[in-house]
Structure formats: C-alpha cells, structure tokens
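Please go over the structures that come below.
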Structure P
Amino acid sequence: MCGHQQIGDYPCGVTNHIQYGASVEAIIGCQSVYQYTPFKRLSELFKHYFNLPISEGSIDNILKRLSAKALPLYQAIKEQIETSAQVGGDETGAKINGKKGWIWTWQNRSATFISASLNRGKETIERLFPKGFVNAILSSDRWKPQLKTHAKGHQLCTSHLLRDLNYLIELEKNKWAERMKQLRLKAMELKKQHARYARDNPTVMEIENEMDCLIAHQLGKSKTLTFQKAIRKNRGSIFTFLYYAQVPPDNNGSERAIRNIKVKQKVSGPFKTGQQAFCILRSVIDTCIKNKVHVFDSLKLIAQMPIPILSAE
C-alpha cells in the first residue's frame, strides 16, 4: 500500500454522473418512434426488464438529443427529396400540445421526409421547399397547396380518384362515372405493361381522347358534375404517370408514410411535446427501411455521434 488515494478517469464520452449509452438511446428511439411505445410503458420496460430506472422526462430528453444528432441525416434526406425526379406529398391532422397541427410528408422510393407544422397551407411548403420540386413530378391528392407547389409536373393520385368514382357510382348510378373509372383502370393496366410511353403511342392517344370526351360531356347538376369540373381543372395531371417511368399512378407511398402518425396517436396519444423529434427520427427510420438498412444499428451509430451545430426546420 502506497498510502495514496487512486482515482480513475471517467471512460471516454462520459461527461455526467448519470448517462445512458448508445444502445439505451437506440432502444428508446426504436421503441418510441418505430414501435410507438408510450413513455410510461417504456419507462416500465427498462425498470422491470433491464433493472434500469429511466423517467419519462429522461426518455423525452433522450429522444430530443437523439434527433439532434440525426439532423445531418434529416437534412440530407430533405435535399435528396428536393432534387429527385419523383416526389409524393401528403399531410394529416395531429394534435400538438392541445392545438390543431399537421404532419407533412414528402417521399419517394428511396427516402421519406416528415415535418410537423401548425399550418396546413402553402406557408409550410414554402418554408421547407422554397424552390419547390423543379426536377420532380409531384404526386398528391387534390389539396390546393400541393397542386400549386412549383414542380416539373403534377400527378393526381389515381387511388383517390377511384374512391371518389366508386362513391359517385353508388350514390348517383351515373354511367359517366363508370366510364371514367374504366378509363382510369385501363391506364393503370398500361402502366403495368410498360413503365413509360411516348405521347404519340396510339393506345395512349386513345385514352387521352376518351378523357377529353368525358370532360366535355354535358352533365346535369350533381356531385358527378362537381367531380367533372375538378378533373377538367386538373386535366394536365391525370395521365402524367404514363409518360415518366419513375412516376406511379397513385400516391400510396405518401399515405403509408403518413399512416404511421395515425398509428402513433392511437397507440400512445397525441403530441404534448417532441413532435419534431419524432418527425426527424421517423424520417431516418423510414428511409433506412426503404434502403434495407438495419434500423437499430443505424440509431445506435447516430447515438454515438456528437450533436451538430444545426437547426431543424
């Protein structure tokens, strides 16, 4: 015994008397954002399964810290969406701290970008994508801010249109709606056969001409007439998918991305705080899934990164 007190150094990266490692942060990210586990249940899970007490407040702080570390990836996803050749956009309502809010998504086959906002109008789009999508065909429903977004072109979601047509057929027994439905189905079948068609393709020209006839057809005052007017107004966005290989006829990818928000709210309730942290991490998770990258391993790597000097939009 030398008579001296020996004090070891903290391991590298440990800067506080209570600190959780990258694996714990990644588990919290996966369980909360990927599996929608409520904070209370997540706290109980760590206490009873791992003998590791973590308060709900600490879970919230860990998620915010993890999302801050993920910001460079989030910004890279946004840039990829902004410059891509095909983008689908959608939005859904979400309670945010008791107020009516909206969760927006823009996505394609390889990336998903999600953001929270208290605004459902063009202000959100202009804030996030001030230049619009100059290289992309933007797929969406008939929500005006989406249709007015600057883009190379637009594509109305065929799934939405078919749902509307099925409703009109059932409600008004209108043969016009049935003809329109069959025309849409014919165009979708063409898409399955070939990814892209020339504009002078005889079959495509036949479809376009029949659409023009249906739009010009005189209808009496009815809900079908209202639908016809909407189609006439957006005539140039009906069959865009036939002329671009990467453009699908529907916007189902955006609906799948936005459905996670609804599942989250049903399982663990509305957002009281941390909505943007959820959006950042869910964007990274969905993008990992699309690229067949392991979600937990990715979140663990993110947890090991320093917090960058950036700001989330």
Structure Q
Amino acid sequence: MSYKSYKSGKANGWVVLGLAVLLAATMAVCSLFGAVDFAWDEIQDSQIFWQLRLPRVIMGALVGAVLSVCGAAYQSIFRNPLTDPYVLGVSSGASLGAAVAILLGLEAFLWGVGGMALAAALLTVLLIYKIASIGNRMHTTTLLLTGVCLTLLISAVISFLMVLNQEKMDSIIFWTMGSFGSSSWTDVWMLLPVAAVGIGVVLWYSRDLNLLLAGSEAAQSMGCEVEKVKRVLLAATTLMVAFAVSSCGVIGFVGLIVPHAVRLVAGPDNRRVVPYAMLCGAIFVLLCDTLARTVLRPSELPVGSLTSMVGAPLFIYLLYRNKKTY
C-alpha cells in the first residue's frame, strides 16, 4: 500500500471534528428532554438532571459507540455484512443471566441483574470460543455457526423460563428490549474504561481489518498476523458488548445499520468506518433514547424497539439509493 493510498484512507479530521461537535450538541439538547423537561437555568440545582438524566445520556452515547464499532469490526472479521455485535451469543447469554437474576429476585441488589448478565455473557462467549478453536487457530465460520446455534438454544431456554414464571415475564421481556431508564454513574464508570480501551484497540487494528476482508491467506501474505489480530479484536469487542448489554439490556440493529450506513457514505476503508461509526452510533442511540422517553411520557418505550423501527427504514432507503454500488 502506497503512502498516498494510505493517507487517502485515513479518517478526515474535519469530518471527525464535525461529528464530535454534533455529538456534543446532541447530548446537550437530549439531556433537557424526558419525563421531566429542563430549562438551561434549572440544571444547576436539579438532582434529577445530575443523578438520573446526565448518566443516562452518557450511557446512551457510550453504548451507541460501542455497538457501532463492534459491528464494523465483526463485519470485517467474519467477512459477512449481516454480522452484528450479538452474533457470538453475547446478547443471548446476557439475557439468560438477567432472566435468572430476575427470577431469583436480585433486582433490588446493586448490579444484581447486570452482574449476572455480564457473567453469563462472558461464559457463553468463552464456551463458543472453546468449541470453535482448533489448537491456537480460530475458525471464524465455525465460530459464527456455533454462536447462532447457541443463541437459538438459549432463546428457547429463556422462553421456557418465562412460561414457567409468567408473573416475571414482563420484566424479562422489557430487559431484553433494552432501556437506559436505570442507568447510573456506577454504570457509566464501569463501561467507560472498557469502551475507551476496546475502541482504541479496534482503531489501532483498523488497517488489519481491511486486510482481513481479503481473506486470511491474503491478509497473512500482506503481513497481517491473522490469528493474533482475530483473538485481540474478538476479545476487545466481546468485552465491550458484554459490559454494554449487562448495563442496559439488548439494543438491536445499531451495530448492523450504523457501520453499513457509514460505508455507503464514506466507503469501505475501516480507518474511516470505525471512527465515523463510533460517533454516528452514539448520536443515533441518543436520538432514539430521547424519543423512547418522550413520545409516550410519562411512560417509556424500550429503546431497542425504537432503534429497529427508526433504523430499518433508514437503512432500506440508503440501500435503495446506493443499490448500484452493490
């Protein structure tokens, strides 16, 4: 790769700056709206704003950034445009852990549900890695198929548990659809360092993600340490998704549509896709969460349902507009 092509593939600093400013403005505006609206002069003395609304907004931005970056990474690692951050069973494992915690009455404990969801998500992914690994090599196709099969199995187990405990069914379903309603500063401080390190790792290996798109053998011939890169990226992205899901439940569609939308506009180079997707994903989830808490207030919609309802038509429109490029 020549210096000229390398330089042209890097993210445009002005675009990143513009998206960062737009994200900051979105966070500021979205923090004013919800079950209780705020004027700018009311913020300083409002405990509701500082203890409930602000951590919720920050969590929305963090989760949106994490899911979008992980989606971009998985689509390149697996060379499959339909791969999303939950393909390795993270969401199903977390959902099972959360369901068990809810059935055991752990909702009253700090991180009772979140802790069980995190532990179950990590155990599920470790099991999938173990099944799909042959020695020190990781077979991505087997990894993908194992994740799909285990996800279906766990979904069946969760359905069985809900049938046996119908009085807790609503709580389990609401959790699996995702919500930032219970987000706190504790959640923010737990996810923030994981997200910062994980996104930094994906950004560092963004050129290697481009090489992986050509296939393992081609990437190896171009100097990419394929197995090392896959292990590092899968570990970093899995940890990010596990912590995100355990904090707010399953928020679907973000990791699928945001990287695609960015590629349709900015091209396929992951050195652009990853930073742009990070910022666009944060903005997208913030807007969806603001709708979720305002459209039927004082009631609240699961944000995961809105990300799908808003994102799917937008994605279809972008595909239709750019169908000649596929």
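Every number here is computed from the coordinates shown, using simple stated rules; none is lab data. From a predicted model like this one, the values you see are computed outputs, not experimental measurements. Cβ atoms are built from the backbone, for glycine too; each structure is taken alone.
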*Could you tell me which structure in P, Q was used to calculate distance in nm of label points 7 Å out along Cα→Cβ at positions 75 and 187 as 4.0?*
P
_Origin of the value 34, where percent of Cα pairs over 35 Å apart was derived from one of P, Q_ = P
_Structure with the greatest value (metric distance in nm of label points 7 Å out along Cα→Cβ at positions 91 and 283, set P, Q)_ = Q
*Consider the structures P, Q: one of them gives -23500 for helix-only ellipticity at 222 nm (-39500 (n - 2.57) for each DSSP H run of 4 or more, over all residues; to 500) as calculated from the coordinates. Say which.*
Q
_For mean count of other Cβ atoms within 10 Å over residues 51-58, which structure out of P, Q has the highest calculated value?_
Q
*One of P, Q was used to compute distance in nm of label points 7 Å out along Cα→Cβ at positions 67 and 179, and the answer was 1.6. Which one was it?*
Q
